[in-house]
Structure I
Amino acid sequence: MSGIFRMVTGAALAASMLAGGAAARAETLTDALIAAYKNSHLLEQNRAVLRAADEDVAQAVAALRPVIQFSMDATYTDGNRKGPTVGTTVTSASADVTASLTLYDGGSNRLAIDAAKENVMATRAALIGVEQNVLLAAVQAYMDVFAAIQNASLAENNVRVLTQQLRATEDRFEVGEVTRTDVSLAQSRLAAARSNLVAAQGALANAREAYRRAVGKYPAGLSGIPSLPSLPKSTSSARDIAVRSHPDILQAQHNVTAAELNVARAKAAQGPSLSANAGLTAEDDGGEYGFVGLSLSQTIYAGGGLYAAERQARANAERARAALLQSVRLIEEQVGSAWANLSVARAQIEATDRQIRAAQLAFEGTKEEARFGARTTLDVLDAEQELLDARTARVQAEANQYVAVYALLASMGLLTVEHLDLGIPTYDPLQYYNAVRNAPAKSIQGARLDRVLEALGRP
């Protein structure tokens, strides 16, 4: 239980820092966003996925280059057994170097490179989507802690007020102004307030754990909430931005292009291919010979497999186009929902502000009237509870407004480190891509790739 009470003290201190505007080492929302970006294992995972997609381009490029292979063969024949070679032992060895190069394949390899590049672009867009989710989770976690701190402070203050109310009721009971029932009501409300305080402490503990998961560390004192970022003036403007820039839509567009390229590849696989071959063989008896040749081939019949592959590619292209249209529809819905949630949160803030003013006046008036016997203890307790409820609702409405603002930015595809101008180095997907897109051999550029990977490990 001592840990919980220490948490309450911390909550009260944080709340006082929020109210005072000070906080030497307090964390801002920007600090939380930066930490979430730097500490996200989810981002690291998807960056590795993108690097793997980059290597698909390198492998597609490598298919246009010659393949050189080396092999050695050695045989030993034991003739000391029955048969025509009795008493004869034969050993032989040879070494072969062969090279082959595809000269013509109907453009299949070129199409494969283009398709791999489109997949890279789609994966980059997916990485931006992950970045948005990481940052939005950080905003949610920050505002949850912010609200939990204020709610814990309100609950603590409520316990203090009801403790004073109980003492005043007991004093009035001693002089005969109220009955034992009034004392019991005050005791009941105080017990409920203490229960709510423990619940608020638990909510704060849960919010801190969620903050650690989203941001990568526990929150220190929070410095409050910043000014809201600028937003479009209408839902239609927000939808237009979303359709142009949301990463889910961009990813779906690149998926469509890649699928259409794969259809062309499937058709090219039905045509002829021309390859050049060369080789050199050296044998242990000193003999050497080489060869150079051309090979023209085409599959005439494969049990219908080639045509099935083409039909499959066309079906995948249709699926990709439908997924693009569905993505547009879903994003437009998300923009509308986020806009509506923001409007609701703003309206709730205005309503709860009026509610707090009215509840404060009602509470003060009820206390005064109770002193002259015009109100009962229950009336005072009810008025105090209404004021607490109004203040709690105001805290949640303010937190909801901030989350709704950043959710709206995310629905438009603008919740990124770059757009928020957080002022930190960001992951550069081109750095690794440029290092591998030409399929460098490990022996030539391996050290460079190692340096790139090491640099990308800490964006």
Structure II
Amino acid sequence: MTYDLVVKGGTVVTPEHGTFEADVAADGETIAAVGAPGTLPGATEIDASGKHVLPGAIDPHTHHGIYRGLDADAESESKSDLVGGITTIGNYFRRPGAYAEVMPSYFEEAEENYYHDYFFSLGLLSMEHVEEIPSIIEEFGITTFKWYMNYKYAAREKFGVDCDMKDDFGDAFVRTLAEQDVPTTLGYHSENVEITNALAGGNVYLTSESDDTEADTEEGYEVMVEEFPGYAETQSMVAGASLAKVHGYDDRFYAVHISSGETADELARLHDAGYESWGETCIHYLTLTTEECDERMKVNPPVRSADDQETLWKRLADGTISCIGTDHCANLAEEKFGDGIRDSLLGFPSTPVMLPLILSEGVNEGRISLERAVEVTSTNAAKAFNLYPKKGTVRVGSDADLAVVDVDETKTVTPELLHSVSGYSPYEGREVTGWPTQTIVKGRLAFDEGEIVGERGYGTHVDRPV
């Protein structure tokens, strides 16, 4: 039998089965066979000898469509993602108004433009949204949601909704998710806004698209860390996990973008106490420190100290932190930078460097194993967001999403390398060792030795439960 596509003679890496040499064959969109090297013939063959074959990476935390239209971001960002071995992304999306009315046009914009698969996680902003949860699951195949604690007292004014996002809202949110007959997941933005707003003197510049405060161009990145301290994140994470726990939902509580070592340590203590909550950190918290950051790296929560970074790596290695995300935003260089830190836009692009930086700074520096790198960049995200085993593994019947990587290849990060529309990268000029040479999306070669060869619109929404 000749298969449609075969990746030949590579070293396959999966958390479930370890590391082994094999051919991996695809027919249509799925993996049809995994066999001994040299035993599976294909109409298209990719020589992976001397390289590693990983399940395609999953970035569960992006914000496509936040600064530009979703159609534009879907096209440019998914194309860029292929450079980094990304084959699926999760897009956090929020809008006031009934999602039953909002989502059809949003799906239409997405379906025509993604080069790889995607899924939506919806930010719920009102009690009406909470009431919509069963129909959102049934009609749109969306089972993952988000509670934005940074908008706790700002929702009415910012979104024009019927309530602020206080604990009564959160209680109804968690209880409703726990009542569903299918697995759901709650992404939780940990932030105590009573603390951060007070430290910022009422200036919530990191959670607003604009503010009227006159910018101080002399302020540096450290002001963000001072006004958004790690302990405010830690306290909020513990409070949110506790609410989930009392409703029997702690195993589906997912703390997004953990930036503080203290938060990671507290999550470990919760695990010791019997909690099963998930933790995610982002690539910038693992590879940058406050001292090297400027307007390019403006994000909430901010990048913190070397000690925080060291603790996050430790907690990633020991299993406390389960997933890596990026909080990716495709703002353009000409719009990103303002007069100083307060006047610059939140967020930056980074999905395509997620896997390479984990290979470079994690695997090649001896902080984590290659199997653990696959877990945190693919398998665990698939499990946390109800995609597994369709995504996140190399096994017969799973989607043929694969990244062929050369763990020894060193490249210098540039916007051109990443095929970036943003025109800048917070990692520009950085030497990174460990890059995909090929990316396969659902059985089709989409990236090959520096060239995008995939098809726009080939990606589709992953309806869940799978």
Highest-scoring structure on percent of Cα pairs over 24 Å apart, for residues 229-404 alone (candidates I, II) is I
From the coordinates of one of I, II, helix-only ellipticity at 222 nm (-39500 (n - 2.57) for each DSSP H run of 4 or more, over all residues; to 500) came out at -24500; that one is structure I
The highest value of mean count of other Cβ atoms within 10 Å over residues 189-196 among the shown structures I, II is in II
The value 67 for percent of Cα pairs over 29 Å apart, derived from one of I, II, belongs to structure I
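Each reported figure results from applying straightforward, stated rules to the coordinates on display, with no laboratory input. All values reported here derive from a predicted model rather than from experimental measurement. Cβ atoms are built from the backbone, for glycine too; each structure is taken alone.
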